[in-house]
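What follows is calculated from the coordinates using simple rules that are stated; it is not laboratory data. In this text the structure is predicted, and so the values were computed from the model without any measurement. Cβ atoms are built from the backbone, for glycine too; each structure is taken alone.
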Structure 1
Amino acid sequence: MTQYAQSRGIKLVASTPCYAQANGQVEAANKLIISLIKKCISSKPRIWHETLVQVLWDYKNSPISATKTTPYKLVYGHEAILPIDINLQSIHIKK
């Protein structure tokens, strides 16, 4: 993994697994996701697993202020293609 990271200019940073404060960005993201799930399931807590999928999709496709882009784009190199983009055959799809 080290060789792969170095070949792509990625800096690996180790974090203590039992000390959440050491990994602030991940903890902030987790806090936000948990908050969103709680808001969405307040009326129907038994469907949390369905809500999780939607909340994660929303999170992955919302710009993060630190990076000014979406987590989805950071991982895949392009914005997510939404079903409506396919149905409308948008310019985004034609590229």
Structure 2
Amino acid sequence: MRSIFAGIEYAGKSTLATMLGEYYRHRRVPIHGDDHFTLPDASLSPESRKILVDLPNDIKERGQRMQIHYHVDIIKKYACPLIVGRHLEEAV
């Protein structure tokens, strides 16, 4: 099942995607999960997060658009992608 989770901050998107991923893994269903559309991405180091936040908005927008374009292929390629935040982050 292709899943895209969108919602406001702290709505439980990441938690829900994580739980669904665990459900799939328990049943040996291969998944592809992406939860890094929010800027700054929580997986970055504190130094990298600061650099990213301080970049001009046009550069951040370009990076997000390339990120979204890349993930369209991911959504098509995998049977069970778990994409968190893609649509909402694009709209903000």
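A compact table of results
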| quantity | calculated |
| --- | --- |
| Identity of the structure behind 1.7 (criterion: distance in nm of label points 7 Å out along Cα→Cβ at positions 32 and 56, calculated), options 1, 2 | 1 |
| Which of 1, 2 yields 12.4, 36 [Rg and Dmax of the Cα atoms in Å, for residues 16-63 alone, calculated] | 1 |
| Top of 1, 2 by FRET efficiency 1/(1 + (r/R0)^6) of positions 48 and 80 (r between Cβ atoms, R0 = 25 Å, to 0.05), largest first | 1 |
| Comparison of 1, 2 by mean projected area of the Cα convex hull in nm² - largest value held by | 1 |
| For 11 (relative contact order in percent (Cα under 8 Å, 6 or more apart), calculated) the corresponding structure among 1, 2 | 1 |
